[in-house]
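Values in this text are rule-based calculations from the coordinates and carry no lab data. Because the structure is a prediction, the values reported are computed rather than measured. Cβ atoms are built from the backbone, for glycine too; each structure is taken alone.
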Structure 1
Amino acid sequence: MNEPVKPDAMRVSDIDRQSVQDRLRRAQEIGEIDLNEFDERVAQVWAARTRADLVRTTADLPKLKRDRNHGLVFADSGGGMTMRVLTTIWACLSAVTLVAWGIVALSTDGDLDPWFLWVAGPPAAVLLVLYVAGIGRPPRL
């Protein structure tokens, strides 16, 4: 009969290794480790075969705060950066259109339809759907 594998003896994937490498990169960026130590530890990470091997590379580093993403709207990833850029473009376009509509509304005497909503609304709906689908959202901790 096969005995169950202990959690520390379980094999790790490249995704696990990448996650630990990202943690080491953050540690190097904030000065917890220097660049040479970062290089050494990353080499250990990619040579790791088990969870215990990975844990050893970050065991002496302070734990990340659980609320690290608190207040962030977008993740620190490619998807998050893309959503941040698209949202900024949408906000600028919407603001310019709203100001133009306001100038026209002030210079006319009649009722003016809120046509700026046709410019701002559809892209806002697309951005909302992408965000709800998980594109660019920070991970839940």
Structure 2
Amino acid sequence: MNPVIQNRQARFAYQLEDFFTAGLQLYGTEVKSLREGKGNLSDSYCYISDTGELWIKNLHISEFRLGTHMNHLPLRERKLLLKKNELVKIQKALKDVGTTVIPLKLFFSPRGWAKLEIATAKGKKLHDKRAAIKERDIDRDTRREL
């Protein structure tokens, strides 16, 4: 379960609460491009549409280098596949002010399916980010001394 693409900034900028693993509805050229590691999660986010489905926006998957005229659009919206009870949990969490759904990592399952780990999250304040940096520096220094 090695992650193909990670959103490293998400753990720093958000306080993560609930984690979910969702499937992705992809075209063939998108899967081939992801297997090459050509994707970017940094500006992406998830939202629930009027029909109650979860979609991801701004997930950039580069065009497949050997694709023909049938190649995919790099920034198209993609549908996330979750169970109904998981969608209900996410909808309840999004009713709180300041809560959002962000993607954390995109990987391939042992069966070969593309999966996306998402989390409901609240944004951190500037002083929380500074405290996280300070803790990380202290941990690094203590590991060096030991």
Structure 3
Amino acid sequence: MQPHSWVAIVTLVALLVYVWMGVRVGGARKKSGIAAPAMTGDPELERHIRVQANTLEWLPIFLPSLWLFAIYWSDLIATIAGAVWIVGRILYALGYAAAADKREVGFVIQMLATAVLLFGALGRAIWMLVTVGA
């Protein structure tokens, strides 16, 4: 059995990046003086909340795609694509926190990394089904 250690590390680092985003929401709340459960009233807080929410929206697409790509194709390529996704999410978070129009580069990077993993895993699973029958 292949241990998939690098893919596991990428998974855990991606989750730590998500935790980091949550901590940044807390910092923005403190800076703005807006306590939970309020989510509006300060543009910087709203951008931090949006970064965290958008990342949460992408995690259910990214994580299964990462693991299925590793299983069907390659741990190494999955690890690299996963690391690219993490870098994209960090760039997205830093850009968006600065100004909403600075989020695009990071978003595109993570979107492309996810597309490679998602369509790569799907294509290989279909190919295995058609050629091997299992």
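Remarks
- A value of 6, 22, 25, 18, 15, 10, 4, 0 for P(r) over Cα pairs in 5 Å bins from 0, in percent, for residues 42-81 alone, calculated from one of 1, 2, 3, originates in structure 2.
- Which of 1, 2, 3 yields -29500 [helix-only ellipticity at 222 nm (-39500 (n - 2.57) for each DSSP H run of 4 or more, over all residues; to 500), calculated]: 3
- Identity of the structure behind 29, 21, 13 (criterion: semi-axes √(5λ) of the Cα gyration tensor in Å, calculated), options 1, 2, 3: 2
- Structure (1, 2, 3) behind the derived value 1.4 of distance in nm of label points 7 Å out along Cα→Cβ at positions 90 and 122: 1
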